[in-house]
Structure I
Amino acid sequence: MIRSKLPSVGTSIFAVMSEMANQYQAINLSQGFPNFDISIKLIELVEKHMRSGYNQYAPMQGVMQLREMIALKTEDLYGAKYNPETEITITAGATQALYTAISCVIREGDEVIVFEPAYDSYVPAILINGGTPVYVKLKSPEYSIDWNEVNKSISNRTRMIIINSPQNPTGAILSKADIIKLIKLVKGTRIIILSDEVYEHIIFDREKHISMALFKELFERTIIVASFGKTFHATGWKIGYCLAPIKIMKEFRSLHQFTVYAVNTPIQYAISEYLKNKEEYLKLSNLYQLKRDYFIALLKGSNFIIKPAKGTYFQVLDYSEISQMEDKDFSILLTQKYKIASIPMSVFYHDKVKSTELRFCFAKNNETLEKAVECLLQANKDLLNK
């Protein structure tokens, strides 16, 4: 028999809800993937490089042309200089980058501060490596960080703080003031910052993404993870990257080479060429803000309580004026009876919390959003009339 390293962890809620959506033929706004086409130009570039013979193993660190373009992009956006030879690695998606980053830092007995509600891949990676997650709850309704609470949570065993902005699942973002407080907290410590920035280009209402790359004081202790899958609507390609100073990246690569070794070769060449047109990623905020605003506008007049997301392509809806059911039960009801799948917010916490909020992915075409809202409005009407 095999003794599980994650005995309390079951199948991901995203897989569970997507399977349920398929079973009940429900519109799937649970899992975070776009349902519209990626750029034809990008597809053509992949085909071009496949036909040009770039079909064998890429270098373990990633294709140099792509690493060079990432270095240029990062310096252009944030003023930070990363050496493409030694400080940038291409990964098989952001999840692999997060897992490898945690694995290369965390040892038995180390503590990691995790902000909840939290994306579900952080804690399993911490536990597998013998670490202990230390949970700090974000403060409603803004889902902001209480830095005094963070300070109280730091001990001599704290080895890492995981930051995620724009944040999945809440859509909240960090401010420059937040990072100034973070800088003060970690100064003189051995704490590593792991910054999950996969939604860096999806931020709304003229806000600016506050990347950890903006702060020289954090450079030597920060690992940044990003995703081309999120940026270019191609989540199935599973390609991302990691930025870190050479001392950290050396250890990251030592694990990366035995976990993945190399990432899809022709796609790396295609993206390196595609990145030359900055507009392809700079336009994303406008694209997704239109979708967020359309989704919210369609719900106008309903009893859902809506606080517009500040980033990501997720919108949290509070149904407390419609029902007092537990969020898991309510999400199942919506899926089975009203044919609309979502994610209950309580699953993003380690302990049992009472929630009347659901997370919906609005990275869909307008027709899908319209049909989804029809389902939600029908549920709203039926449940209020009970």
Structure II
Amino acid sequence: MRIVVVGAGLGGVSAAVGLHRRGHEVTLYERGAELREAGTAVVVMPNGARALNTLGLGDYLHARPMSADHGGLRDRHGRPLLVTDIARAMRTVGPVSAVSRAELHRALRAPFPAELVHTAAPVRRLEQDETGVSVIADDRPVARADAVIVADGIGSKLRGLLFPRHPGLRRIGRMDLRGMLPRPAGLDVTELLAGQLVDRRTGAMFGLWPVGDSDLYWFTDSALCGTPPGAEEARRQMLTLTADWHPVVPAVIEATPPADVYVDPIACLAEPLPSFAIGRIALLGDAAHAMSPDLGQGASQAFEDAAAVTRHLTDAGPADVAQRLRRYDAERRPPTSRLMLAAARQSRLTSLTGGGAWLRDAALRAIPSRLATRALVALWQAD
């Protein structure tokens, strides 16, 4: 069966490899000039790793499990608010991996034949009929497919064409700042690893994850008014905002060169899509269910999508596509819709200020670690 995958991010290449290995004739179209993934790091949760395992793509993560004992939420000084036993959770449901986004992308795309990839090929629209889908790039048909998987990211143009009445993305009034760097010599970061600090005065947040034995991945979430500043200005703003936080926070931000800092306004879908499948076309990853990053499930859910669409299209013929994609939609849309709402609730919780934040902190301190760990296990088991 002829299948076109539009978008060569982490989810798109995983789906392309999975479908190719199932014997389908797969072609991958990417609007960028190169087949690569830019950015810092990505945290893959156990459910995401299990999905990659089913595609035969789990080896890279298996070799890079995260080493951390405890996580959870802390106040800006690093004092615990909600403690999770990460080591115990990982023993229960599998390891978490924080890895270089670029390296993971290279590992995932490696099995896919280079001659089946078309770069600098933005797909403008899809025209489907009873027998297939015409893929249109640069105002001309470039392919004819029995099925098309749309994985063109959070800013998906095809999603807007497929669902013209959907409100699309909305910004939540917050900014994401992130970076990756070698561990600074003499800086003890152990107690803050795999956790997040929140500031009830400003609603700002800082997270820190180990990448291998020698690197750190950090990210912040803070209020945004207007247009996001450039990396250097955003970095200066965060240094000012976190000057009186736990000393690790400003030290890590300051040690990261501006060229290695990424800034984005945080956005998500205004509401869940009415379907992930329209006839012979299915959506995957952020194109289908862009959510705020508060639960760290974005990449893992894309991997679950890739595994599910591969499974549903295994052994399918052209006449089966629409029915098989409806099954994919029935499997993947309900859990991702729930996660979108849960991520939005988590965002509101961590960005509270004033009296509401004081009550939040008091309530979090009252939750036993075993219950917090149990909730973490439940999140990681979602698939």
Structure III
Amino acid sequence: MPTVSVNVARSSENYDIEIGGGTHERVGASLRQAASAHLRRVALVSNKRVFKLYGAAVETSLTQARFSVTTVFIGDGERFKTWRTAEKVLTQVAQAKLERSDAIVALGGGVVGDLAGFVASLYLRGITFVNLPTTLLAQIDSSVGGKTGVNTAHGKNSTGTFHHPRRVLIDTATLRTLSRRDAVAGWCEAIKQGAIGGIELFEMTRNYLRDAGDADNAGGAALSPKSEQESARLSNLLAAHVAFKADIVANDERENIERDDHRSRRILNFGHTVAHALEAVTAYRRFRHGEAVGYGMLAAAEISTRLNLLPETDLQTLRSCIALAGNLPPAADVDTEAVMSRLKFDKKSVGGTLKWVLLKQLGVPQIVDETDVPRHIIKAGIHSSLNASAVPALTS
């Protein structure tokens, strides 16, 4: 079973990420080993859809480890990642009488993990947090690095904290039950990491999608390995993505705004500038986050090529790789000007100036000040990307 260690600036917050099948059955024992000997109560935060699939196994593991468990449900979807939901969870955690030595466990995708981690960072000024990510996107991205938060009227994740988990347990068996759209969303995030993490990671991801996918189910089929060898290959691919993210976090834990090198944590924003704007103008109801990132990558790569940074051949290679992940929902009807107007709310802005993460070549990102990117090129890049995948809407 691959294990990746995340070594952050404060040594007391170093933690391990375990990857493989059956990790949910070890949650209780793992938490008992990693946390305070005084830990007695656990608040398990999930949504009803995920809990129906995996909640019983996790609860059983926790109770067998002699923890008292209180389950707290939140809504399913990005629109529920709000202050109001966080307050609701905080109230229920307090009513369960959790103490400083107790813990919050998140069971779900990125929304559940981000919000539960945020609550854990606030309750009694911070208690133990354990993350059990159940989607591909959460497993390779949001569960690694300690960022928590909620969405506000000013933008996605505009209010949040850094609060690292004590342990992350990735159960690859959960990927078999992902919807087709959630699979597409996760693979888009994986492609993003490959596009900025180095050509080796990009090729590793593209080759896996090409070999394990199929024409009808695209990247969804790649999450249902048919042999132990395929399962091991998937686990190793996830470990490579987690290791990339962990390395970035170790070198730039708090996202230093003075850094603009190719290992700055800010490079993880590739594709996200447009993605966050696209999610906001559609009220977080049309796109999965990773689907929006797919469009955001297309826009950023198009802008890179129009600025003569990225070769046309690399742009086409990226497009074909995103196609391997599966169809994106149509976006041709989304108003380009509306997306442009939301860019000013991007939380990566420094000194009132937006920072674009673009590409010099596949695997080599470059942070560019918006003053060096003409507005007409941004608009053309966004318009081109939104019209790049005019396909029938996918079912959930």
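Of the structures labelled I, II, III, which one yields 5.4 when mean projected area of the Cα convex hull in nm², for residues 313-368 alone is computed from its coordinates?
Numbers: I: 4.2; II: 6.0; III: 5.4.
Of the options listed, only III reproduces it.
Check the numbers for mean count of other Cβ atoms within 10 Å over residues 161-168 across I, II, III and tell me which is largest.
Across I, II, III, mean count of other Cβ atoms within 10 Å over residues 161-168 peaks for I.
Each reported figure results from applying straightforward, stated rules to the coordinates on display, with no laboratory input. For clarity, every value in this text was computed on a predicted model and none was experimentally measured. Cβ atoms are built from the backbone, for glycine too; each structure is taken alone.
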